[in-house]
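Next up: the structures, one after another.
Each value in this text was obtained by applying a stated rule to the coordinates, not by laboratory testing. Predicted model only: the values in this text are computed from it and were never measured. Cβ atoms are built from the backbone, for glycine too; each structure is taken alone.
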Structure 1
Amino acid sequence: MATRAPVATGRLLLGFRKWYYNACGFNKYGLVRDDTLYEDADVAEALRRLPENVYNDRMFRMKRALDLSMKQQILPKEQWTKFEEDVRYLAPYLEEVIRERKEKEEWMKK
């Protein structure tokens, strides 16, 4: 018999996700989740496809984070990236690149 998860479980999971997001620490430097992706060939191609303004915003965040890290400082709390404001800006481009790579691999098999 299938049961529905109680609402408290959803709130508990959301609370855990927010806690984990803050525990990772990248938001204290003003970074967002997609800034922390390991840069393999797929991610590099997705970055190449980003619009210029989005790419420039990413580079600003990365340089600021590097500068803060070298100074062993973090941003003031009001400037931290909030869980609710974190946008997956790279995800659509990355999904497209992966889909194209898999399609190309399929064509190469034939």
Structure 2
Amino acid sequence: MSSTVYPVKPENCETMTEVRAGVDAVDAQLVDLLAVRFAYMDAAARIKTERSDVRDEARKQQVLTNVQTAAGKAGIPVEAIADVWERIVEASIAYEFDKWDANRA
């Protein structure tokens, strides 16, 4: 994970250049965090013994519920975050299927 820092805190931004630099820094951190998340998918693909175990709808719902709760507590748009996470989870599942298959080829 990179050591990206916020150039200027949001509440201290006075120009759009500062806002954009902050957004770019956050985006870099999000990509770093997603790389870690996908590394956990690598581990899951290695650990799961049955391909049918890759898609776990109960776990997916748990993840989405957790994210919605966290978004609500953070005061950010719950529905929008849930939509983003739905895509992240589905991409993670597809990635895990690919890794699971590759591990057994």
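Structure notes:
- Each of the structures 1, 2 was assessed by Cα Rg over 2.2 N^0.38 Å; the largest value belongs to 1.
- When helix-only ellipticity at 222 nm (-39500 (n - 2.57) for each DSSP H run of 4 or more, over all residues; to 500) is computed across structures 1, 2, the figure -25500 traces back to 2.
- Source structure (of 1, 2) for semi-axes √(5λ) of the Cα gyration tensor in Å, for residues 45-92 alone, computed value 26, 10, 8: 2
- Structure from which 27 was derived, relative contact order in percent (Cα under 8 Å, 6 or more apart), options 1, 2: 2
- Answer label among 1, 2 for the case where FRET efficiency 1/(1 + (r/R0)^6) of positions 13 and 61 (r between Cβ atoms, R0 = 30 Å, to 0.05), calculated from the coordinates, equals 0.65: 1
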